[in-house]
Structure formats: C-alpha cells, structure tokens
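In the part that follows, the structures are each spelled out as structure tokens.
No lab work stands behind these numbers, since they all come straight from the coordinates. Just so we're clear, the structure is a prediction, and the values are computed from it rather than from any experiment. Cβ atoms are built from the backbone, for glycine too; each structure is taken alone.
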Structure 1
Amino acid sequence: MKNKFPFIKKMTILGILASYPSWSLQAQLLNPDQIKVEPGTLVSVYFDFKNTSTGEFINDGQVHLFNHLTNDGKVDFTTSQQGTTYFTGNEEQIIDGDIPSLIVYSRFKNVVFNNKYKSVPFLLATDISVSGNADFQKGIIDADSYNGRVIFESNAVHTNVSNNSFVDGRVTKIGTASFEYPVGDAQYYRPSIHANSDNGQDAYTSHYFFQNSDPAYAHSSKEDNIQLIDNKEYWEITKDKGLTSIVLSLTLNPDTTPSYIYEDSKDTEIQIVRWDVPSGKWISEGGVTDAAQTMVTAQVSGYGIFTLARVTKVPEEKDDLIVYNAISPNDDGKNDFFFIKGINKYPDNSVEIYNRWGVLVYRTDGYNETDRVFRGISDGRATVNRGAGLPTGTYFYILKYKTDTKVKDKTGYLYINQDN
C-alpha cells in the first residue's frame, strides 16, 4: 500500500557520483538508478529524497537526511559495513513509500533520530528496519497515525530511548534475543519487555496505547478474581511468527498507571491480565512485581491485548517446598546458591532464571539441593557472558515441578548480592 502525503513537492532528477569524502546536495533528489555511499563518505541531503521503484540506494557511509524520505525501491546496506543514516531535520520529516513485499522495505544498518523541530517530528508511513543500532536522541516517531512500523532484526538494539524519543506505534522484533520494545504514546515512553525466544525466525510486535481499553474490551467481562483493571493504558502484543510462549514484563509509571494499581492490599496484588478472545473476557496471566513497583513479569499463555490489574491473591497451597530468594555467592558457606528446600522430593522439575530485561541466564532440569544448583553464574544458552558471574540485582525465577497428581509452578523474584 502506498502512503501518500500530498504536501511533498514533486522532485527533479539529479545525477550523483559519490567520489569525494564529503559532499552535500542542495536541491531535490530523485533516484531512479543506483547510488552507493562508500565507507568514509559523508552525504548531506537538504531537500526531499525519493528513491523510485527502480532505484537502489546503498548506504555504507554517513548519510544525513534533513527532509522527507520516500522509498519505492530498495534502501539497504552492505552487511559487512557500518553505515549510518541520520534523520536530523529542522522541520517535520515524513518517511514513507511503497512496501514492495513482506521482506523488502527500507533497511538501515544504523539509524539516528535527532530532530528538535517539535516533540513529534517524524511521520512514519511505511515499514523500516534496523540491523544494527537505532539511536533515539530527540523526537518521537508517529507510526500509529500513518500505519507505519519499525522492525528490529535479529541482532538489532536501540539506545537513548526516553520520553523525548520513542516509537508511537508498532515495533516488531525478529530473533531469539530478549528485547525492550521502544514503544510509547502521548509523550510517555512505556516499553514492554519480552524474554528470549527459541527460534531465530520468531517475530513479535508490541504497540502501546495511552487510552482506556474499555469499552472495546469490556472491563465488566472478566474472571471473578480480577478486581480492578487499568483504565488508562494497554499494550497490544502479537505473535507474528513462532511457537514460543514468552515471558512478558510490563512496566508501571505513575504518570500513566492509575494510582489504584499501586495501592497496597493484603488481599490483592498487581498482575498482568489479557483479553481472551475465545471466552470474550479478561483473564489473569499472573505475575510478580519487583520491589520498586516498576515492572510486572509473567509467563503468558497467549497474545493480544494486555494491561495491568489488581487481582485477588491465591492462597498458597501448603507443600514442603521453601524457596530462599536471596543469594550471596562468595563461598562463605552461607546463601552461596539458590536454595529450594525440599526440591529433592520432586526430581521431575525445571528452573529458569531471567534478568530484569528478560534475558534467560540459567536453566536446568532436575534441580536439587546440592550440586545441580544456581550459584549466580550465567548459564543461559542465549546469554552473552556464559559462565560469568552475574551482577548484583533482582532476577525472576520460574520453578515447575511434578507431584504425584499434577504439575505445579512457582514464580518470584530472586536477589543476587555480589558485594559481600
């Protein structure tokens, strides 16, 4: 689908030869052929740039775009190079164009968004993807109003995201790595955080809305244990490709999250809730809230519309397991590992531990009380520093174990203290 903005001026054709280390364009640019910006070359485009359906624009250098970008062809990079595209305009910048197929769109190795014209200077009306780093320095990207989307490829990351710069609209992440989705709305950065997935081709999309999900998803239609549903915000999270059930973290923010969600209660707790389409009601996905009440984490059973809620606490079944949720792995013989007293009685078990960003740092089957234990050492297959000591901080655990009659699970936070 072509997204058109009638106020983009008609462009003229310029022939370009990138043969100098640094050069500038001070007229409108239409590219029907091939342009390649070589490494070490600086290009500044001060007027609208349209890459036609026959155009191919390869950026392996440094390209500064000060006006609109329309791509109806191929915008790409050489995989082995570190080209960077800068959207650094002094007025509103439109990024649009045809989407030739599901796998061909504007691809950037690295991209910088830095426009101080106004709070929402970027209007995104197409798909763009990032393979390296997206640097959100200044300016919110409005993808919601124009059906745009930002795609982060398997190794892509982002930096400097804040209330001043994020994506207002859909963000897709491809691959296995955990990811903090840089989404928000109404000048509030409100990320969702997804843990590792199992397949490199998995793809999930997150979209945050600073608005009431009721009546579109009626708050009166809910499980009996759900007491109060967040009436100011929600996230839409879809599984575009893959089979993995994700560990999801939703963030809390006193500027957007209702005060009643934070209120202490001996009978209720903060949990993640999801609109279940088959039953037509809100269901609880559970969740554990960190001590600072900034994040709720749960292993969710489905996808769709999520928000926060106060949910009636479920009385814990009496069993003979005691989870000690703090360790100080300094080999002094005290709290050196994650101790689950009684787990030896249930050898058919599994333990997973995630950091607060959803990265799996440890997993094992047959956890016990002696040698098959977590000692604060990174052992997750998707973790970067496998075998390294993990930093002091709060982690999230999932314990599943089989009794004679059923499979049970426990979740909670685990604190690692490396300072003692």
Structure 2
Amino acid sequence: MERILVGHRQLSYYLQAVNEIGKTTAGWNRLAYTEAERSAVQYFLEACEKIGLVTRVDSVGNAYARWEGVNPDLPVVLCGSHLDTVRNGGPLDGTYGVFAALEAVRTLKEQGITPYFPLEIVVFACEESSRFGVSTVGSKAVAGQLEADKVRRLMDRDGIVFDEAMVSWGYSFDRISEAARDDLLLFIEIHIEQGSTLESNGEQLGIVTGIAAPTRFQVTISGIASHSGATMMSYRRDALPAAAEFILAVERSGLAEEGYGTVATVGVCEVYPGAMNVIPGEVRLQVDVRGIESDSKQRVVNELRMSLDYICQKRRLEWSWNSLGDEAPVFMNIGLNQSVAEVCSERRISYRFMPSGAGHDAMNMARLCPSALIFVPSRGGISHNPAEDTDEEDLLLGVEVLCEVLKRQVMLGVI
C-alpha cells in the first residue's frame, strides 16, 4: 500500500516553535490557565488558521480547529490532546498529540482529500493536575462529567483560586454546560507512551485497550510520641516502623497482581512531629492503587486493609483509613483499535495491544463516544521530565498511522 509522506520538517518546526513557550533551564512550565499555556494555544490556533481551518475556543478554554466536511451536519471526527505541562515537564507530553493531529490534517489537505465527515482538532484545557490538583478538566467538561462545585474553590500554591484563574481568561465554571458536546462520531488521541514497554520490546506503536483507574486512600497510623532517649525500645509505640512495614506490604501486594497490570504506590509519607529526638507518634500515608482489572485492584485494597490491621495490632497502634477516590477503568473502542491495527499491519509496522497506566483525556472521551488512544515509544521510559524524548522516526511513524486512520474515518465514518 502507498505510504503517506508526512512532512518531517513541518512537524519538527511546529514542536520547536511551540516549545519555545514556557521553556526554562529546569524544564517546560505551561501550567493550566497561565500566560504560557494560553500563548501555546494561540500559536496552535494561528498555525491552524494558516492551513485554512476555522478556529474557536469554548467556555472552559478548550481550543478547536475545524475542517468542514462535505456534509457539515454529520457527526464530528475529533482528535487532539493538550498543551499544558507539569512543573518542569518535558517537550512531548500532550504537545506531540496536538501537533501530530495538525500535521496529519495538513498532510491530508495537501493530498487533496475532501472529508465527508467534519474533522476537528482539539487542545483540551488543564489536562495536568500540577496547578490545581485536578486533571483532565477540559475533556471532563466536553464529556459532561465536570463537577464544578467540587473543583472551583481549589487553590494553587500562590493562593489563586481556580474559579478566579478561569474568569481572568474569560472562561467560567458557570458556563461549563456550553462546553459539553453531543455531536461527536469518535475521538482519537496519539501520545508518547511515558513508559518503557514499547522500547524494551522493540515495538513501534502501542494500541491502548484500556486506561487504568486509581483507587486512592490515606492511611493514618497513630502511636505515642515520646522522648527518643528516655523511652526503652520494648515500651515504644512508634508509628514509623509500622508505616515501614505497611509500605513494604503495598509493594508486595502490587507485585502479586503485576500479571494483571495492577500497580500500588505510596506517594506521600508524613511523619509527626518530625523531630530527630522524638519517637514518631503519627504517620500519614497516601496510597495509589491503579489497574485495568477492577477485581485485581480490589484484591490489593482488601489485602492492604488486612495487612494494616495486623501490623497495628501487633504493635499496639491505632489506624484509620480514608478514601480519596475510587474510579473504574475505561476501555477503548474495539472497532477503532482494529482499524489502527489494520493500518499498522498493511505498513508492516510492529505494534502491541497494551493498557495505559497513566490517565489521559481519552478516558473521559471514551465515556462520550467511541475512542482510541495510540502510543509511540518513549526513550528510556522517561516522562514528566525535561529529558523526555522520542526518536523522530517514531514521531513521524505515529503521524503516518494517525493520518491514515483519520483518512478512513472522515471518508467512511465506519467504526
């Protein structure tokens, strides 16, 4: 089959130009609803207008560029990602997905394709949780899943309230219903893997079957704070060794379910009172259990509750467990995934079906319309880091596959 020739210079130009925005010596900083993020979005809009796309920004800051089809009243084929970053992040997370979509559309237009279905590129607002502690805000709004009252009063580290940050840019939580859509045929997102599976196995593309969902909770272990020199070892009710045992239990439980793609992490450990000469009287741990299999994830949670109770009873300590969230895994559309696999097979591109441990906008879109998520390899599995990188050949191959999949969808609309 004839291969689509993607303009490598143009893709490289887009990425280099947008990554001049928010670039620092420590990495990239385009936090949600900041001048840097808005500047990057403006660059995207102007680049789209240069190739004849019609642009707009919705009530929460999602940016769109539209290529009208033969019948503009038909459902929309949507593709895209995000341009905001974590603090001191990398140059490709989200950014590649946006400009891969733009380069795919530019290539199709250059080929003289006239889409039957309308095709739109989207830049979702506030995908990262780095500023306000809540992620995928833009895609949640599009899917009608954003609970404004739960997030609008969140505050960033500078004391700026989320609601105020949105209003300062002309957006509003009071108008989130205007961002919801019911006119989509399908959604496709292409993204760097942010892990090392593809690179380790020498594979060129990942087709995501489902996106793991987190169960998060805070554990508090309570003992008695006392003098570190005057309290004999056998009389101590030290919360920290118990926490250490529990942390190892989290690791063991995650390893036991690794075959199901489940992972378990203690990401926060706070020790009180936190003095060298005081035996810790309390430790607070925040735990993240993620998996694509709900039963596997629940087994880990159940095992950890039993382990915590056993450890604390043995050490004469008290414990509490507070849920911070429990989400269900989301699965991508089988028909769209098969379409991606067919394109890869026709072009002799090696691929694998795989889960995603990280969250993406595609997980919200999958609740709204048939959706697909495509991965290209990450060099060294590094992401959320200024060293984040992908070989140019892999970036271009991803655009080539996206281009062909979009071509088939906008011409045929078959899922």
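A few comments on the model shown:
- Structure (1, 2) behind the derived value 1.4 of distance in nm of label points 7 Å out along Cα→Cβ at positions 264 and 296: 2
- Sorting 1, 2 by relative contact order in percent (Cα under 8 Å, 6 or more apart) from high to low puts 2 first, with the largest value.
- Cα Rg over 2.2 N^0.38 Å, for residues 160-327 alone from the coordinates reads 1.04; which among 1, 2: 1
- With helix-only ellipticity at 222 nm (-39500 (n - 2.57) for each DSSP H run of 4 or more, over all residues; to 500) derived as 0, matching label from 1, 2: 1
- Given 1.2 for distance in nm of label points 7 Å out along Cα→Cβ at positions 136 and 336, calculated: source structure among 1, 2: 2
- Which of 1, 2 yields 0.99 [Rg/Rh (Cα atoms, Kirkwood Rh), for residues 232-287 alone, calculated]: 1
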